[in-house]
Structures are given as C-alpha cells and as structure tokens.
1. For the read-out Rg and Dmax of the Cα atoms in Å, a value of 10.8, 34 was computed from one structure; give its label from 1, 2.
2. Could you figure out which one of 1, 2 the value 33 for relative contact order in percent (Cα under 8 Å, 6 or more apart) was computed from?
3. Assign the value 0, calculated as helix-only ellipticity at 222 nm (-39500 (n - 2.57) for each DSSP H run of 4 or more, over all residues; to 500), to the correct structure from 1, 2.
Structure 1
Amino acid sequence: MTCNVGGFDRAFRIVVGLLVLAAGAYFRSYWGLVGLLPLATGIFRFCPAYLPFRWNTSGKG
C-alpha cells in the first residue's frame, strides 16, 4: 500500500472527517459515521479511489 495522499490533502481530509463526526454526534445521527472514511484515508495517507485514476497528491512516484 503506497502513500498517495499529500500534505494538504491529508490535513483537509482529517479536518473534514472530524467535522462530520462531530456533526453526527451533535445531531445524534448515524450519518456522522461517514466521517470515518475521510479520517481514515487522511490518517493512513492512502485513498483507494485514487488508484483507478492513478492520482497521487503526495509528490512521490
């Protein structure tokens, strides 16, 4: 699993993921769990949706 998520992309995904999780907790909705997806891709620096398009924002490769 190679790193394909760059610095700004990573920070943006983590912030958005935390905001969606917080909104889900505030509104007591399970839709907040959708925030786990961008949070996980930001933490692990890997996005499977980038693979078919061969996108790489990390600057490596």
Structure 2
Amino acid sequence: MCESKVFLVGPEGEELVLEEVTSIRPEGEGYRLVNLFGEERHVRGRIKDIDLLKHRVVFDPLP
C-alpha cells in the first residue's frame, strides 16, 4: 500500500494531522488531504519534506 502519514510542524515538534492519506491536492493557501476511509482535512502550509520510503509528508505552517 502507498498510504502516508501527514504531519504539521508545531511548537512542540511534528503533530500528526491524518493517517492513511491517499490524496494530497493544492487548495487555496494549503492542501486538501483525503485518506483511505474518505476522511478529509485541510492543511494551511507548505510542504517541508516528503519521504516516500517512510510514507511521511511533513508540512510547515503558514504564518
């Protein structure tokens, strides 16, 4: 499977936003995330790191 975990960098480090993410699409000032179960979240930020081998996507928040 190719699902990933998405994290947002916060004051305490990386915070998990959503697991089993199958789709990341640009939307406004951020990205719309959709997971395997149809759950959706919006992340207002920019991509900091994508590691496909570890199935991780990390976002930096926008000010």
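Just so you know, all these numbers are worked out from the coordinates, no wet-lab data involved. These numbers were taken from a predicted model, which means no experiment stands behind them.
1. That value comes from structure 2.
2. 2
3. 2
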